[in-house]
1. So if we calculate FRET efficiency 1/(1 + (r/R0)^6) of positions 76 and 100 (r between Cβ atoms, R0 = 25 Å, to 0.05) for every structure here (P, Q), which label has the highest result?
2. Just checking, which of P, Q has the largest value of distance in nm of label points 7 Å out along Cα→Cβ at positions 44 and 108?
3. Can you say which of P, Q returns 42 when relative contact order in percent (Cα under 8 Å, 6 or more apart) is computed?
4. Hey, distance in nm of label points 7 Å out along Cα→Cβ at positions 52 and 84 derived from one of P, Q reads 4.3; which structure?
5. Thinking of P, Q, which structure, once helix-only ellipticity at 222 nm (-39500 (n - 2.57) for each DSSP H run of 4 or more, over all residues; to 500) is computed, gives back -6500?
6. Of the structures labelled P, Q, which one yields 32, 16, 13 when semi-axes √(5λ) of the Cα gyration tensor in Å is computed from its coordinates?
7. Of the structures P, Q, report the one carrying the highest value of distance in nm of label points 7 Å out along Cα→Cβ at positions 4 and 36.
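Bear in mind that the values in this text are calculations on the coordinates, not laboratory data. Because the structure is predicted, anything quoted here is derived from the model rather than measured. Cβ atoms are built from the backbone, for glycine too; each structure is taken alone.
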Structure P
Amino acid sequence: MLMPKKTKFRKVQRGTMKGLSKGGREVIFGSYGLQAVEPAWVSAAQIEAMRVTVNRRLKKVGRLFLRIFPDKPITKKPAETRMGKGKGAPEFWVSVVKRGRVLIEIEGLEEQEAKAVLKLASYKLPLKTKFVRKQSEI
């Protein structure tokens with residue numbers, strides 16, 4: 001699964017997911033993409049499940065571009081542990097996805113096929129998404 005090789009700090013605070021994504025709002029690498037409509041934490045396992053699903057459908061015809069990376073450690077305290085005694089140990093990694101962020105892009109498929117593939121990918125995610133096309137350059 002995806003995770004950073006090295007981080008500056010072992011544990012981070014929860015933070016906020018308000019507002020629009022600062023960058024990554026347009027389809028750049030592929031022809032079609034999946035854009036977040038609401039904010040959420042997307043775990044490394046969910047990203048991997050989405051990637052496997054899309055790659056199975058693409059075969060060797062199309063190409064997949066992942067636009068998110070899980071770089072935030074989420075900690076948990078053990079079950080039935082009393083309060084206090086510090087913050088828990090890192091359990092898993094998530095990517096903070098804000099509204100408007102393009103999560104994945106694909107190319108090499110017709111629009112109807114791409115829609116079907118990205119719809120399957122959206123089932124693996126904990127947030128609402130929409131299908132977007134690359135903006136034609138004039």
Structure Q
Amino acid sequence: MDALRTFWRSLLVWLRIISPPDYIARFATDRPAPDSLKKGFLYIVGGKGYQKWACFRSPADEKEIIQLSLMAKRRPRWQVTLDSLGRPSIHPSIWQHDGTYAHFWIKRGNVEWCADTGKKPLRPRADNNEYRV
């Protein structure tokens with residue numbers, strides 16, 4: 001199935017129907033070691049029927065590793081959905097507390113930067129619609 005997704009995604013990129021995604025989803029049963037995380041891949045850690053973590057290199061600085069909880073009973077938590085081409089979308093947005101203070105969305109595999117990227121968060125939002133890493 002992955003080979004078929006890769007073929008269709010590559011064909012659509014080649015035909016310029018879609019843009020090349022910044023991230024492609026990969027599945028792992030255990031959390032990958034930081035050294036093994038490859039640029040351009042979002043690793044979904046879990047098993048059949050559940051997701052525990054999303055791990056990937058920061059789009060702002062490849063040296064930074066982002067690990068998001070996907071566990072429903074944990075807070076904060078994120079959701080990762082995949083389209084038919086294996087491109088991930090993450091909800092809510094990601095806002096790093098340290099380093100680059102990157103604030104972004106990943107939608108259909110592409111990074112969408114928020115206007116306040118690079119600015120330190122002042123305080124957590126009370127409405128819990130946006131979590132920070």
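1. Numbers: P: 0.30; Q: 0.85.
Result for FRET efficiency 1/(1 + (r/R0)^6) of positions 76 and 100 (r between Cβ atoms, R0 = 25 Å, to 0.05) over P, Q: largest is Q.
2. Values: P: 2.6; Q: 1.8.
Of structures P, Q, the maximum of distance in nm of label points 7 Å out along Cα→Cβ at positions 44 and 108 occurs in P.
3. Values: P: 42; Q: 17.
It was calculated from structure P.
4. Working: P: 4.3; Q: 3.2.
Going label by label, the one that fits is P.
5. On the way: P: -6500; Q: -3000.
Source structure: P.
6. Numbers: P: 32, 16, 13; Q: 25, 18, 14.
Traced to structure P.
7. Values: P: 1.7; Q: 2.7.
Going through P, Q one by one, distance in nm of label points 7 Å out along Cα→Cβ at positions 4 and 36 is largest in Q.
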